[in-house]
Structure I
Amino acid sequence: MKFSILIAHYNNASFFMDCYKSIINQTHTNWEVIIVDDCSEESEKNALKKIISGDPRFFFYENTANQGVGYTKRKCAELATGEICGFVDPDDALYPDALQQSINSFTNKDIIATYSLFHICNEKLVPLKLFPYSKKIKNGKPYFFNIKFQVAHFFTFRRETYEKGEKINDNLTSSVDQDLYLKLYEKGNFHFIKKSLYMYRTHCKGVSQDKTKKEKLYKNWHIVLYHALKRRNIIRIYGMDINKIEELPTFIFKKQNTLISRILNKF
């Protein structure tokens with residue numbers, strides 16, 4: 001199987017060398033890398049181009065204007081040619097067997113996506129701890145919204161399944177991965193790989209660490225959840241009209257984190 005590694009880039013060239021090295025050292029060698037740059041500074045783009053120069057497996061594309069991460073990731077997926085796809089952030093990295101472990105799971109035709117354990121790392125990409133919330137989920141549950149982030153990196157999916165469904169919302173400026181996970185969850189079974197395949201770098205420039213962007217992130221997450229409810233024909237959840245709930249992430253988390261809910265989730 002050919003694997004398309006998808007990278008949405010914006011001014012992260014200083015961290016990209018680690019990502020690049022982790023890709024070229026993969027044990028699975030049938031891959032391509034689709035990089036879409038969202039109008040980074042010229043110095044950033046040139047630094048990235050220099051790193052990948054001479055390797056025909058890397059493809060570099062540029063947005064004509066700054067469009068945001070939703071548009072850029074959607075464009076990455078549109079340009080992919082592999083049977084299996086997976087997003088990697090340019091400031092993160094993969095363990096050497098990440099592609100092979102993921103591809104092995106797709107020998108089961110019922111599996112349309114995989115995800116794994118991953119390590120949270122410091123700015124120098126030194127692993128600090130495993131992300132504590134990654135776990136095996138139950139498939140086909142209409143009230144699963146990944147509210148506790150059980151599904152995260154390293155997430156891979158069948159391109160054919162993605163193309164047949166509703167694509168990434170290109171208007172989102174955050175919560176794009178959540179949008180992708182929930183849309184694909186509605187299309188088939190996910191498989192959990194109980195092994196760390198991904199290194200997630202924490203640093204001051206990271207979107208998820210930027211407190212100034214938290215409010216916007218929650219607004220986008222609300223939009224993602226609202227659209228998921230509409231797709232699933234759920235107009236009331238936990239006794240409330242979805243149109244009257246101002247903050248769906250907080251509302252759903254509280255309802256699904258009660259003692260009774262935790263007990264029911266075990267069955």
Structure II
Amino acid sequence: MTAIVELSDVFKSFDLHPVLTGLSFTVEPGTIVGYIGPNGAGKSTTVKMILGLTQPDRGTIKVFDQEIKPGDSEYKKRIGYVPESADVFDVLTAKEYLGFVGQLYGLSQNDAEAKASELLTIVGMKGSINARISGFSKGMRQMVLIIASLLHNPDLLFWDEPLNGLDANSVLIIEEVLQQLRNRGKTIFYSSHILDVVQKVSDRILLLNDGKVIANGTFAELNAEKDNTLQELFNELTGFSEHGQKATDFVNVIEAG
């Protein structure tokens with residue numbers, strides 16, 4: 001089976017600080033891949049390079065079996081993206097904003113707005129379709145971003161911390177949406193610090209540390225015969241075992257004096 005995403009020996013530095021140091025992995029079509037790692041490990045940088053928003057120093061990146069080059073844009077029509085943080089045009093209503101995004105992906109304004117209104121209604125935002133985004137809560141804004149990434153029915157999704165701000169009911173809906181999209185042949189590259197969700201929805205997990213993938217497999221494969229959660233496995237593989245002492249030190253400072 002041809003990989004839908006393939007990175008080979010990718011390096012990237014910022015201000016002489018190495019972020020990615022020989023990153024290599026593949027993503028198979030029709031799977032949910034959880035991409036995890038400590039802060040600063042290079043997760044968002046990886047996604048931005050795949051999307052052509054920044055360029056690798058060296059190495060190759062293939063998407064849909066084609067090596068991407070600076071200025072390539074055609075392949076992006078088949079991709080949906082939820083960034084970790086995004087600016088939304090606050091002066092627009094949800095319907096106007098999603099209609100605008102849909103047009104960028106080739107939908108007519110009427111079709112985009114109709115589809116957006118239907119999706120907003122399903123997730124309980126019917127009363128906010130014509131409200132300005134400036135008045136939205138964080139969770140409502142996040143739901144708009146998720147819908148924006150899906151309007152054009154993409155083949156490949158990159159979701160970076162997609163559940164930020166969502167309430168419990170919305171999280172359940174989006175978890176189920178992810179799995180149903182996967183079951184219908186979509187590929188999802190899912191990056192998050194909410195490791196219990198990553199463990200729950202991912203077919204395969206990539207753990208990034210010090211600029212390289214240090215673990216790659218299903219949760220069962222990575223966990224071997226241990227009875228760890230993904231959080232415990234994450235701590236073990238990244239060498240972080242100081243959380244208890246750091247918490248004690250933190251609270252002691254708060255209570256001092």
Structure III
Amino acid sequence: MGDRETRDRQFVTSLARGLEILRSFGPMDAVLSTQEIAARTGLPKPTVSRLTHTLIELGYLLPSTRTGSFRLGPGVLALGYAMLAGVELRERARPLMEELAKRAGITVALGARDRLSVVYLEVARGGQTITLSRTVGARLPIQSTAMGRAILACLPGAERDYLLRALADRVPADMPAIRDAVEEARQSLAAHGFCTGFGNWIPDVNAVAVPVLPLEGDDLFAINAGGPSFAVPRELLTEEIGPALAEMARGLGLPPALNR
């Protein structure tokens with residue numbers, strides 16, 4: 001945040017730090033201590049203590065008097081549901097996702113970018129015993145998932161380059177493969193309307209994804225579909241599910257431009 005604090009006089013540092021504390025909780029984190037929050041945010045522990053006190057007073061954090069740790073409060077949930085309620089695309093996509101999930105016995109999800117991740121906003125599961133267990137709110141790495149690459153491929157060039165530079169700072173050794181994967185996604189989207197991910201994020205998990213640009217706004221979303229490779233082979237994804245997703249995307253919005 002340091003560069004932005006000096007460049008942008010409208011930027012409220014204390015608010016940004018409070019939000020970073022809330023962001024430090026991951027899907028598997030029921031509670032975090034002051035020390036854990038400080039380590040994840042890079043904030044000094046006295047600053048964390050002041051900000052967590054404020055967040056407790058506002059209902060965004062709940063304290064544990066027994067352990068001295070914190071968990072997210074009802075205020076965060078209220079914001080999350082308000083955000084989901086504002087995504088009109090989610091309501092239109094849900095029945096189409098459920099139909100495909102049940103017909104093909106796969107998991108289908110709608111997501112959007114958040115920094116260097118994609119976040120699930122809606123999930124539909126087929127009737128098969130074995131499907132992916134990701135739920136609404138799950139975060140996936142943008143660089144190694146079919147959904148993330150579908151979004152990266154369609155972002156404006158300047159925004160995509162900014163994210164790739166941020167990834168280069170985080171995983172410099174992976175950048176040649178990441179850039180090749182994004183270009184491959186661009187070519188697949190241009191040729192077939194969907195892109196693929198075969199074991200790139202989790203070994204033995206296959207997926208396809210399509211970008212969606214709703215008619216009612218400028219926000220870019222993506223829908224993915226997939227499952228374990230033994231249940232969802234590549235041929236099924238590329239010959240049946242990928243084209244079905246591409247058709248779904250065309251019915252939900254405009255085809256995003258493949259920006260250079």
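If Rg and Dmax of the Cα atoms in Å is calculated from each of I, II, III, which structure is the one that comes out at 19.6, 64? Considering all the candidates, the number was obtained from II. Structures I, II, III were shown, and relative contact order in percent (Cα under 8 Å, 6 or more apart) at 14 was computed from III.
Every number here is computed from the coordinates shown, using simple stated rules; none is lab data. Keep in mind that this is a model prediction, so the values were computed, not measured.
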